[in-house]
Structure I
């Protein structure tokens, strides 16, 4: 098991190095996306325009040896524009034209610009890895990974993501502005002046290798004490008074059981990325913010006082006893 984990870690490290040829900085979001891929989950990314969100997923798709499609969400986008349609041809009869969702890696660009009906077209694909078109259900290519992003600046002409859909993202990741030195490097090797192909990224993985890594993640050992630790962290989001949380008054709703599942599988993926064949409390802490920040719903008092979900998570991690 240790040897297998070491081999898989080396492959993931090589993917990270390959993506870094074109992507400057953004180590946190890159690690979050890699962690989600090997955990067989999806990622919601939040960041201002022009911060390399599309570049990140495009470079990942090449380094992982997978197919890639981008869906630009707009107000007039229809669910069938994502999934596909049933059409009639006089020679062939009724045939199915598959939409852009049929790819290994899909970026849902500015997902909050589309209506809730269109946004929900992703739900079946993300959760069940299948798409229903008309009367027929089609399995998606595996591995299947969605990176959706929303623009936090503009509110006009946008629709808040339904909580049911947000909950289906394994992680929520923030992409921030680059550091000064990183921005100097970005100016030198940006893809406005150079073609993406000029960077000559090589596929480190392929579909079958990614699936094997996903299976290895599931086999990572997670002890009963860590299970109890995860359950207590999630319980603290629902019953803050039990853990004497000062910021508990700001929580409107705690995490669903998907929060526990996310910490469970996310910490296993984090363990593999660190070359460990067992999960430690620190691995759980490392993924806690990305797993919980979009699952804890704060009340109006928190919004009025400018309280962020990450601050609540910080207090939870400091209050829940570490095994």
Structure II
């Protein structure tokens, strides 16, 4: 039996003209490192769940991506992070929303799944769980990134929230989906949300069925885009539904949701998905999406532009 791992690092208006060769190389190296971390686990017979957690953890630790260390600033100048994950065998899931200081939100989402009877915890309650299980916390300095800070400075006098970038539109989320050698599926997603977000805004990332979903009978999905539209369209579950109830292939279901339903609503972004046969889709209706995929016996591939 073979394995498949796909990852994303956000979607949006990502044009070749806007990225210097050095920045482009940094992004592709970051994506490659995340793929490598997840593939190591799958190649040694490890679980899809372990693989997506490992890949997302690497992306959270990379300040280029809007999750964990590279999270954007809120209106108040803080970092409020969301994450979720799901495994497709027993449909177990865990998620956290609006957390501060936790180095790796995806690992806290996994604690919610494995150590509590709940699916979604928020804010101080979720942070209390992190402390109970000795997850690493970091000071605000750790999460500070000058580029993100400048984004916030240019946005904070406005009442608007911005999708990671102010002039470009970039939806800063990271995620991974995997099918392991036993045919089990898993998905994980993590984000710092929107620059200058107010009122404790939460997007689709920590919502099972909207930003993340996994079911061994159909597919595993991780989304990146304008969260409000992904919530309204219940994007991740919609892909699974089309496969389960209409008999669509993974490719057909992804195209129907991302290139048709979302576009009609006005939602921009994309998703990565994998089915139990190891077929994978990395699809987006925006200018670009930081993405990568690897299958057993094949070379890893990473891409940015359309």
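Odds and ends about this structure:
- Origin of the derived value 3.6 (distance in nm of label points 7 Å out along Cα→Cβ at positions 118 and 246; candidates I, II): II
- At a computed 3.3 (distance in nm of label points 7 Å out along Cα→Cβ at positions 30 and 182), which of I, II: II
- Among I, II, structure where Rg/Rh (Cα atoms, Kirkwood Rh) as derived comes to 0.94: II
- Looking at mean count of other Cβ atoms within 10 Å over residues 38-45 for structures I, II, the greatest value goes to I.
- Per FRET efficiency 1/(1 + (r/R0)^6) of positions 126 and 150 (r between Cβ atoms, R0 = 30 Å, to 0.05), the highest-valued of structures I, II: I
- Value 33, 26, 22, calculated as semi-axes √(5λ) of the Cα gyration tensor in Å, for residues 70-253 alone, assigned to which of I, II: I
- At a computed 7.8 (mean projected area of the Cα convex hull in nm², for residues 134-189 alone), which of I, II: I
- Structures I, II were shown, and helix-only ellipticity at 222 nm (-39500 (n - 2.57) for each DSSP H run of 4 or more, over all residues; to 500) at -13000 was computed from I.
Every read-out reported here was derived from the displayed coordinates using simple, explicitly stated rules and does not represent laboratory data. None of the values given here were measured: they were computed from a predicted structure. Cβ atoms are built from the backbone, for glycine too; each structure is taken alone.
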